[in-house]
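Enquirer: In structure tokens below, several structures.
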Structure I
């Protein structure tokens, strides 16, 4: 009997390569998301420090123009934080979409691997039956050959 060969092996290999690429894209997207989150956290921390500093200065006395300058800075920082939040939201949506792609490719690979396993089981069953038939024919040939010697 010929050696087992899965007819969709090349396609399975291709899908595995696609999965590797999609996982790499997902990892890159997660890195971008983490960087955006870190930037937002840094800005939020900076805002908190600036608010605390401004309260201290206000308690000890600060010029109105300086107070206005710091309030404008806080307003622009709030805007930047909101902008960063929007970027994070968009990036999270993109990451979820990419995760769906990865899951989809995994399902395709899993389905093909199950098909391959079933084909291998079928092949092994046929090979076992062929071996049994061969042994049976060998034994019956041996019996008939030995009976043929006794008849002579």
Structure II
């Protein structure tokens, strides 16, 4: 159950946060961990952490909500690196950590961590860097 919910949510997150610029090639659940002993069987809500691995490939899409000038050489900066700083075919892969909250009625949904909105790039709120530096991974190329 948690795997299905997390996979659907991860697809939506990756599609939205990557502006449709990437085609998801693989997505798999690595682990599901209950954060409370009481899940959906109590009046309180339950929390479950799900870690997923993904792989995606940059397609030729240029999202119309972004300024077309950003795709010109030398104009791409910061978190836009994944969108305009890499060529078509670039593989972006990693791990996502999702927090699922459930209520007493058996409904489960992804909740965003409070700190997510304070990140430079909102996808950082879900990505597990696993020792990677953001530079060269989701931000401008590493020197």
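The numbers here are math on the coordinates, done by the rules we state, and not lab data. None of the values given here were measured: they were computed from a predicted structure. Cβ atoms are built from the backbone, for glycine too; each structure is taken alone.
Enquirer: Comparing structures I, II by relative contact order in percent (Cα under 8 Å, 6 or more apart), which one has the largest value?
Expert: I
Enquirer: Still on this model: Consider the structures I, II: one of them gives 16.8, 55 for Rg and Dmax of the Cα atoms in Å as calculated from the coordinates. Say which. Can you show the working numbers first?
Expert: Working: I: 35.9, 130; II: 16.8, 55.
Corresponding structure: II.
Enquirer: If FRET efficiency 1/(1 + (r/R0)^6) of positions 3 and 91 (r between Cβ atoms, R0 = 30 Å, to 0.05) is computed to be 0.05, which of I, II is the source?
Expert: Details: I: 0.05; II: 0.80.
The read-out comes from structure I.
Enquirer: For which of I, II does Kirkwood radius over Cα pairs in Å, for residues 51-122 alone, calculated from the coordinates, equal 17.2?
Expert: I
Enquirer: When helix-only ellipticity at 222 nm (-39500 (n - 2.57) for each DSSP H run of 4 or more, over all residues; to 500) is computed for each of I, II, which one produces -4000?
Expert: Numbers: I: -35000; II: -4000.
Value -4000 for helix-only ellipticity at 222 nm (-39500 (n - 2.57) for each DSSP H run of 4 or more, over all residues; to 500) corresponds to II out of I, II.
Enquirer: Here's a follow-up. When distance in nm of label points 7 Å out along Cα→Cβ at positions 11 and 35 is compared over structures I, II, which one is greatest? Could the numbers behind the result be given before it?
Expert: Numbers: I: 3.8; II: 2.5.
Structure I gives the largest value of distance in nm of label points 7 Å out along Cα→Cβ at positions 11 and 35 among I, II.
Enquirer: Now a separate question. Any idea which of I, II comes out highest on distance in nm of label points 7 Å out along Cα→Cβ at positions 59 and 83? Could you put the intermediate results ahead of the total?
Expert: Working: I: 3.3; II: 1.6.
Ranking I, II on distance in nm of label points 7 Å out along Cα→Cβ at positions 59 and 83, first place is I.
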